[in-house]
1. With semi-axes √(5λ) of the Cα gyration tensor in Å coming out at 25, 18, 14, pick the structure among 1, 2 it was computed from.
2. I have 28 for relative contact order in percent (Cα under 8 Å, 6 or more apart), calculated from one of the structures 1, 2. Which structure is it?
3. Quick check: -15000 is what I get for helix-only ellipticity at 222 nm (-39500 (n - 2.57) for each DSSP H run of 4 or more, over all residues; to 500), calculated from one of 1, 2. Which structure matches?
4. With distance in nm of label points 7 Å out along Cα→Cβ at positions 95 and 135 coming out at 2.5, pick the structure among 1, 2 it was computed from.
5. Comparing structures 1, 2 by distance in nm of label points 7 Å out along Cα→Cβ at positions 39 and 103, which one has the largest value?
6. Given that FRET efficiency 1/(1 + (r/R0)^6) of positions 15 and 87 (r between Cβ atoms, R0 = 25 Å, to 0.05), derived from a single structure, equals 0.15, which label among 1, 2 identifies that structure?
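Every number here is computed from the coordinates shown, using simple stated rules; none is lab data. What you see is a predicted model; the values in this text were computed from it and never measured. Cβ atoms are built from the backbone, for glycine too; each structure is taken alone.
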Structure 1
Amino acid sequence: MKRIHLTGSWVIKAPKEEIYKIISDFENMPKYFPSVAESLHITEKEGNHQKMNVKVKSFGRVFDVKMETELLPNIGFKSNNESSLGTSGHEEFLMEDVEGGTKINYTYEIEIHRPLLRVIGTPLIKWFAMWSWKRAFIDKLQKIVEK
């Protein structure tokens with residue numbers, strides 16, 4: 001099964017410590033990013049590892065996602081995700097200091113397990129997903145931390 005590889009890179013004019021406070025506060029994701037997450041419940045937490053059940057908003061729908069996430073203090077996070085739509089993926093949100101702020105490097109490798117969804121979803125995900133995620137998450141994050 002072929003994976004869809006999505007990548008994006010952006011610079012935000014804020015220190016990575018400020019950005020990390022927001023992106024690692026998963027309990028408040030629905031408050032910070034209401035167009036991305038409808039609800040989030042941490043089911044297990046041990047050190048920097050946590051498991052979550054999330055109601056995610058994407059493509060005009062709400063669906064369930066189970067996340068197993070490793071927090072990387074002041075660097076970002078890595079997460080393995082399974083959705084009720086029949087997709088799974090590996091997500092990385094990593095930060096590095098650059099002149100004038102923080103560079104965010106984001107990758108998401110997605111597998112679509114349902115054949116019909118693969119036919120319909122692959123072009124849609126390749127074309128729309130990163131554009132949509134930037135608007136709903138990165139642009140909102142900028143507004144929060146670039147005060």
Structure 2
Amino acid sequence: MITIEDLKKKQSEPSRLIGLDLGSKRIGVSICDERQSIATPFKTIAKTNTTELITQLKDIISENDIKGIIIGNPLNMDGSSGRSAQSVNDVSNNIDKAIDIDVCLWDERLSTVGAFNLSSQLDVNVSKREKNIDQNAAAFILQGAIDFLNN
């Protein structure tokens with residue numbers, strides 16, 4: 001895995017990235033345009049096992065010409081790592097070993113809350129909001145990372 005700073009240094013040409021929100025039951029996936037200006041919710045994957053996740057990610061990567069993966073890192077509010085962050089770190093390392101593109105973690109504190117609040121401001125009904133919360137959180141994570149990469 002590399003840091004977001006290293007990813008910024010390595011990027012020499014426009015490329016698409018995917019963002020992942022690794023939950024305990026579902027994984028939100030988002031994708032950005034080649035200019036890395038806007039992150040869009042893409043899909044939600046039911047979590048079964050890491051091997052199945054990697055297979056699905058490889059398909060998404062090849063179908064969409066993806067050059068990097070941004071994974072939300074669920075740090076505690078004080079910045080420390082808890083059980084969720086350790087679980088994400090383990091899965092991220094497995095993804096990094098199995099897929100030959102750059103993988104980095106991005107601080108995702110409040111991303112699910114932010115995605116939920118944003119969708120409520122857009123007047124999306126609660127059942128639809130909850131149905132799409134994982135991919136919306138992934139888009140929130142990816143947008144934060146691409147905003148950093150562009151500044």
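1. 1
2. 1
3. Label of the source structure: 2.
4. Source structure: 1.
5. Looking at the calculated values, the largest one is 1.
6. 1
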